[in-house]
1. Who wins on relative contact order in percent (Cα under 8 Å, 6 or more apart) among 1, 2, i.e. which is largest?
2. With distance in nm of label points 7 Å out along Cα→Cβ at positions 182 and 214 as the yardstick, tell me which of 1, 2 scores highest.
3. Out of 1, 2, choose the structure whose coordinates give Kirkwood radius over Cα pairs in Å equal to 24.0 when calculated.
4. Here mean count of other Cβ atoms within 10 Å over residues 142-149 has been calculated and equals 24.9, so which of 1, 2 was it run on?
5. Tell me which structure, out of 1, 2, gives -10500 once helix-only ellipticity at 222 nm (-39500 (n - 2.57) for each DSSP H run of 4 or more, over all residues; to 500) is calculated.
6. Quick check on the output: 1.5 is distance in nm of label points 7 Å out along Cα→Cβ at positions 270 and 326, derived from one of 1, 2. Which one produced it?
7. Given a value of 1.9 for distance in nm of label points 7 Å out along Cα→Cβ at positions 190 and 222, calculated from one of 1, 2, which structure does it belong to?
8. Given that mean count of other Cβ atoms within 10 Å over residues 118-125, derived from a single structure, equals 19.1, which label among 1, 2 identifies that structure?
Structure 1
Amino acid sequence: MESFKIPLISERREAYLMILIASLLISLHLGYIYKKYLFFKNAPFVLSSAKVLSVYPDREGDYVRVKLYSDKTGVFYSRIYGIDRIYSGDGLRLFVYPPKRLNFFKFLRGSLYRVKVASHSKHKTSLVDTIAQWIAKEHKSQEITNFYQAIYLALPLDKRLRREVSAFGISHLIALSGFHLGIISSVILLFLTLVYSFFQSRYFPYRSRFIDMGAIVLLLLFFYIYITGYPPSLLRAYSMMIIGWLAILGGIEIFNFATLICTVFILLILLPEFIVSKAFWLSVAGVFYIFILLKSFVNFSSLIVKLISLPVGIFILMSPLIHSIFPETTIYQLLSPLLSVLFVLFYPLSIILHLVGLGWLFDTLLLKLFSLNIDLYSVSVPLWFTIIYTLLSILAIYRKYAVILLYFTALLSVIYIYTSISY
C-alpha cells in the first residue's frame, strides 16, 4: 500500500496567493535596498566599516583584489593598495566612492568600487584559517593547496586554476553547492547511523531515528555553511533540505516543483540580491533538471541506471544554459559526467586522507591534470535559443511531450556546441 503524501500546493488559488505574497515581500525588501542605493549613488563617498569576505590569490601589480561586505553598500569588490598582507575576516574602515554609471542592478550584484583605506584591523585566527593552514601543510604545491581550500572552504581559485577547471567543465565540482552538501550529509549519516543505532537500541528505542539524525545533520551543515561564508548555491540547497525534511515529517510530497519554487521565493525574500546572481539561478536550474530526470526515470529501480542517467542528463540539459552565459568550451568538457561520478568517491575520501595526514596522496595525479594547458574556445548559445529552451523547460513540468522535446533540443545543442570547436 502506497503512503499518502499531501501536495505542498494543491490548488491554483494557493499558488497565486503564494506568488502574490512572496512578490510583495520581495518588493518591500528591494525597496529598502533601493534607498541605500540612492544614498550611496548620490553621495560623493561614504565612510563605512567593511569586512573582507574573500582575498583573491592572483595578486596583480601593487594591489590585492578583495570581496567585501558593508552595511551601507552590501557586497562589493575592490582593489586594495598599500597593504601587503590582508586576509579574509579582516576589518577595514573605508572611504567608498560610487562609480559614475552605477545602476541598481550593478549595486545588487556587487560592483567594483574605488576605495581608500582609513584603517585596517586584523581579525583573530578563525576556524577557516586554521583549516586552510592545515591543508597547506599537507601539500608542496600552492596550486593543489588552492584547489583543496576551494572545494572544502569555498576560498577563491587563482586565475590559472579557474581556467583549467573551466576547460574540464567541472566548475560545479569546485564551487560549493548542493552536490557537496549531498555528499557531506551522506557521509555524516553513514557514521551517525552506526553510533545512533547502538545507543538507540539500548537507551531510547522510542525516539525517531529520522527526526534525531535529520536535526543533527542539518545543524552540522548549518555550521559548515556559516564558516564558508554562506555561498548562494549552498544556501539554496540547505533551504531545500530543511523544507524537504519538514515536508517529510508532515507527510508532504517533496520531489516536485512546488518545493523548489517555495524555496526560491523564501531565499529571494530573505536575500533579494540573488535575483541578479547567475550562480544562484544556475543552481536552481540544476535542481529543476534533476526533478525532470527523476520523473523520467521513476520506473527504473536500477542504481546503475540512475547513477549514469543523472550526471549525463544534467550535463546535457544544463549545457544550453551554461553556454549562454559562459562560452568557454573544450572537447574535454564531455568528460564532465564521468568526473562528477568520480568526484562522489574522491571528495569524502580526500577529506578522510587529510584527516589522517595523507592529503597529498592525489597530488601527482592532480598536478598532471592541471598542467595540460588546454586551449579554450568560445562557443555561445544565442539568446533567442536560450529563451525558447527556458520556456520549453517550464512546459516540461506539465506535458510529457515537452519533456521528450526538451531532451531532443538539449542533445542537439550539445552536438552543436562541441562540433563548433575549431582546432
Structure 2
Amino acid sequence: MPNSKIDAIALCSDKCTGCTNCIRVCPTEAIRVKNRKAMIIKKRCINCGQCVNVCPHNALYGLTDDFSDVENYQFPIALVDPVFYGQFNENHLDPQLILEKIKALGFSLVWETSISSPIITEFTRKHLEKSEQFPVISSSCPAIIRTIQIRFPDLISNILPMDSPVEIAADMAIEHAQNTLKVPREKIGVFYISTCPARSYSFKYPVGRDESNIDGTLSIKDIFLKISSMDSASKPENDYNPEFYPNGSAIGWARLGGQAQALSIKDFLAVDGIENVIDILEEVEDDKLENLRFLECQACKNGCVGGNFCVENSFVARNRIRILTEKYQNYSTESTHEILDRYLIQNPIEPFSVSSLDHDLSKALGKMEEINEVFSSLPDIDCGACGSPSCRALAEDIVMGYASLKDCIVLLKENDKDEENNSEE
C-alpha cells in the first residue's frame, strides 16, 4: 500500500495490466513495466501526473490526505485556488457562495491563494529590472521546478527566487490567524485544496525552504463533490464575503498566461503541457530564444485548470476563469503586506541527479561502457514493448540488473526466426 506521507502518485497493482501506456508519456523515464506490472522510479518522477491521465484502468492515481485529518486541528484553514471556481457551471459560478460552502464543511477560515499574486507580481517586476540572467522562469509550478532540477540543472539560476503562491498565501493565512484572531500556530491546520499530485508532493518535500506552511492537502474533486451535494447557501450581507478576494488579475493566474499577463510586459512566453515545456527549456538552454525576459511554464494543459485533481474539462474551466477575470478586472484590491524576506526562497535549489550508476567513479565508468555495448546490440526503435521507455533505458536496466536482453521483443523474434531457419536446414 502507498504511504500518503511519502508518495504523490500511487499504483494499484491489481488494476495494472502492463499496457505500457504510462511509460510512453512519462517525460523523465520514471516508469518501467516488468512482469506485466508498472513500477515508478521515485527519484526520477516529477509527479506531473501524465501517467494518471493515460492509464485506461485507473491503476495510477494521485494521493492526498484524508478529509478526517481536518479534525486534528482546532483551527483548520482551507486554502482555495481560483482553479476551484472553474469547476462550476455558469449557474453556480459565484465565488462568494462557493467559499461559504467550503467553510461550512468545518473550516474556521477560508483563504484564497490568489491574495499572494500581487506580491509575487510586484517582486517579479523588480527582479526583472535587476536580473542579468534571462529568461526568468516562474517558480509557481512544482513539476516544472523538479523537471529543471533533473533535466536542466544549468537553468536553476533562471528560476524566480520566490516561494510559490500557495506557500505565500499559507503564510499570510497563518499570520492572520495568529495576529488577528489570536490563534497559536500549533492549533492551526492549513489544508490546500490541491490541483495536482505535484502540489501535494511539494509540501511533503519542499524545495528552497526547510519546511512547508501546508499541513495537508485535499483534492479539488473530493471537495467539489462534498459541496455540490450541499443545499444552497445564503448570500452574505451587503453582497460581499470578506473572505473573497475579487482581484481579476489574481484570479487569472488559474489559467495559462495569467501570471505573465499580470506583469504587463510584452517579452514573455507562456507554455503548457510538460512535453511542450521541455522543448522550450531545451531552446532556452541552447540560447535560441533571444529577448525573452519571462517564461511561464505549466506542466498541465491550459495551466492549473488542467490538473489531475480537477473535475471539469480544462478548456471549459479556462473559459470560466476568463469570465471571472473580466468580471472582477476593475475591482480595486490592495494588499497590506510588504514583500518580506520570508517569501523569498530560503535555501539554494540544488540539481537532482538520477543517473548515478555507482558511487565508485571507476565502477560507474565501467558500467557506462557496458551500457554502450548493450545499447549497440539493441534495435534502437524505442518501441517500449520491453517495459522500458527507450532502448537506451533498457540497456541501463540490463546493466543495473533490472532487465535482460530477453525482454527485447525485437531481438526475441529475430532469435526465434534464426532458430526456425536453422531447424529447417
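1. Comparing 1, 2 by relative contact order in percent (Cα under 8 Å, 6 or more apart), the maximum is at 2.
2. Max of distance in nm of label points 7 Å out along Cα→Cβ at positions 182 and 214: 2.
3. Numbers: 1: 24.0; 2: 23.3.
Of the options listed, only 1 reproduces it.
4. This value belongs to structure 2.
5. Attributed to the structure labelled 2.
6. 2
7. Details: 1: 2.6; 2: 1.9.
Value 1.9 for distance in nm of label points 7 Å out along Cα→Cβ at positions 190 and 222 corresponds to 2 out of 1, 2.
8. 2
Throughout, read-outs are computed from the coordinates displayed, never taken from laboratory work. The structure displayed is predicted, hence computed values, not measured ones. Cβ atoms are built from the backbone, for glycine too; each structure is taken alone.
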